[in-house]
Structure 1
Amino acid sequence: MAAIAATAAALACPALFISAPASGQGKTTLTAGLARLHRRMGRRVRVFKTGPDFLDPMILERASGAPVMSLDLWMVGEAGCRALLAQAAAQADLILIEGVMGLFDGTPSSADLAAKFGVPVAAAIGANSMAQTFGAIAFGLARYRADVPFHGVLANRVGSPRHAQMLQEGLPADIRWLGHVASDAAFSLPDRHLGLHQASEIDDLDARIERAADALAQTALAQLPPAVEFQASDADALASVPRLLDGMHIAIARDAAFSFIYPANLALLEALGARVSFFSPLADEPAPTAAHAIYLPGGYPELHAATLARNTRSAGSLRAHAIAGRSLVAECGGMLYLLDALTGVEGTRTPMLGLLPGEAVMQKRFAALGMQRLDGTHGMLTGHTFHYSRMSTPLAPALRARHAQTGADGEPLYRHGSIVATYMHAYWPSNPAFTAALFHGTAF
């Protein structure tokens, strides 16, 4: 397809920002359905997710057929966001951005991102249990900030054709009606304590996405949105990073227990010169003996604790790696796997690897949530924290993160032998030198 027009200064690509008045309005389902709909039409679709999210991007990647990068004006940075969008505009026929929470929630918000890059906003409003109030909510979203380009509103979870008619009739005349999608459990997505289920855990995910695409085919969103210009020169910003990990082999745990991995982090490791491979502790696969470093990302070890405790081949290889003094970087759930034990919400205590002194206990409520930063000798490394467990350890922190907005104390980062571990999920492209130091086991 040739939906992209390029000049020496800019790349123009149709782009749409999918937002809502709040969480739980069906943004991910609708964005996934929209990506699949346009993909079925033969268009190359690139999807982005606003904010620090691992679960929604898995579903959006399945829908679009391409990796889903994060956009966030603080964590990724304005320059990083510009570069990612410009790169996508050079490759795609359509860019879709799924927002986070409500349109104006957070600092920075989805509205800030849409305004910064001039991407028109389509607001999905869950219309169940309302009628004419739908128009008032749409009015507020469209008028609250003049700098946010507003494309129109879609009514989601509509009960009947008559209900849809009432919603449309209550809409101010100058706010575009994009259509409606009926309530349908056949394409809703299951969730749990950290968010949606992982894509690999939803057996009929593709069928659900196809049904959402079918529903959206009857709306105005089946048409391409307006083109947005992105600076062509910004795409080059992703290409040049020093090869600080040249020749290093990094083995990464990746399965249903350890899956919270930013695609941008993997891309950075390769750009830095590392060779990346994967293994599954859940399948009792041993970590490669030739690996110079291992990365244990976050995920759901608490849901698979008994299996992990039984899997001696994988555990033995990780212990051998650490005893040999080779670098091991662990985040959140990966850190829990390294501890002496993990206790679930039901009170069952399960022994873990015993490589990091301490224990963790799962809670029924958030223990920590929010954007954080680590400051070290290489500068600032951005990231976020999002967990339900509490950890106790005799270790003293090597560094302590700070909350992005308040500067208050955040997550500790521990160093124990060749192990570096923290609850904070780092966005490595924010500081390639800091990232390289983590894997080299040098001063950071």
Structure 2
Amino acid sequence: MFSLLAAYIGTNILYHDHAQDEMKKILIHNGKKALEIYKTTKSDDLLSFMKAYSGTSGTRLQLYKKDGVPLLKDKNLEVEKKYVDSVLAGNITDNFKGFITHVPIVGIPFQENGKHYAIFVTIERNQFEDQLMTAIHLMYVVIVFFGSLLIIIAARYVVHPLVKLTEATRKMAKGNFNIVLPTNRKDEIGALSASFNVMAKELGKLDQMRQEFVSNVSHEIQSPLTSISGFSKALKQKKISEENRIRYLSIIEQESDRLSRLARNLLRLSHLQQDQLLLNLSNFRLDEQLRGVVIALEPQWSAKEIVTEIHLKPITIEADEDQLKQVWTNLINNSIKFTPHQGKITIKAFLQNNLISVSITDTGIGIPEEERKDIFKPFHKVDKSRDPSIKGNGIGLSIVKQIVDLHHGEINVSEGPEGGAKFIVILPLKYI
């Protein structure tokens, strides 16, 4: 409604002067034409001619003599005295100042037989034109009404899903992530709702991971603390053999080491997850680093008589040497733990298209396909496949994933050719 009103006023302002000029020209032309016809016909009675001419060609006339008295009896065309005096003084006068809310007139002076007259010209009102203007005004009202109605309906169509979205965000702020908005619309609102659903799902996963993380940390800490507490109480007994005392102390020491490793790994994982962590970049031989890690872990794989095959190409990489050493140590150590006696571990490294590929394959128990997407989450353990005698807290692979991500690389896991697990780490030759 405001737009239509503004458009109406704007067009009036823009075309007001032009319309007035055109109307003034038409009325002056009609008035001069009437006088020209009068002179041409050489009529003796001016008043009779003007009465006869008024109303023809859509023109109405009014005639004033010098004393300001109207000569034609037309109550609908009475001119103010100031305009009459101006025309009798010899001026062409009109009442077009401002917006026309009255009958537009133009006054033209002329003389006949030495007498001064003022002829005023206006447009004859046309019934058909009045009806047309009424129809146009009615059409404007209908347009305003139905246009406003359609705008209200369209606004509700747009606003209603936004209201639902606002309510959903409030629920999410209170910790409720089980929210699904309808996504059957194909416009931007539908795309926004779909994105919101994805965000709610991911936040729900993060919240679940946070709860599981807290639960797992509590469990991992509580288990060794229970052992330490129980065996400490047992040591207080006076009647205890030396053999049992040594065994209890060994268990307390092992559980203390387990707590210490857990604390170090949690601190390391927290440190790696900080965005502001800066890598200590340097150029070094990756193949030599891998050989060094294998040699350092020789006591573990030798004790299980594991065959270790190494196929390494000479590769110089730009990366954080200490961080990558942790990656290879964790991955190879995992392969040793889950590879049975007299098994085999194969380590390969090669360069292709400025990308380094390192694969570590074992002949162990492997990882079920449905578990592979979750093994890099903190504290995740493949319980169905894990030997209870194998110790671990499920943080090692999370640390590996964080380090690889910091180097803008990627890590994948699949089944090895002999049924074990195969980890593939892809790194850029130079850190970008």
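A few notes on this one:
- Distance in nm of label points 7 Å out along Cα→Cβ at positions 88 and 400 from the coordinates reads 11.4; which among 1, 2: 2
- Structure responsible for -0.47, -1.31, with log10 I(q)/I(0) by the Debye sum over Cα atoms at q = 0.08, 0.14 Å⁻¹ calculated and labels 1, 2 on offer: 1
- FRET efficiency 1/(1 + (r/R0)^6) of positions 256 and 344 (r between Cβ atoms, R0 = 41 Å, to 0.05) - structure with the largest value, from 1, 2: 1
- Here relative contact order in percent (Cα under 8 Å, 6 or more apart) is compared for structures 1, 2. The highest value is that of 1.
- Identity of the structure behind -18500 (criterion: helix-only ellipticity at 222 nm (-39500 (n - 2.57) for each DSSP H run of 4 or more, over all residues; to 500), calculated), options 1, 2: 2
Bear in mind that the values in this text are calculations on the coordinates, not laboratory data. The structure displayed is predicted, hence computed values, not measured ones. Cβ atoms are built from the backbone, for glycine too; each structure is taken alone.
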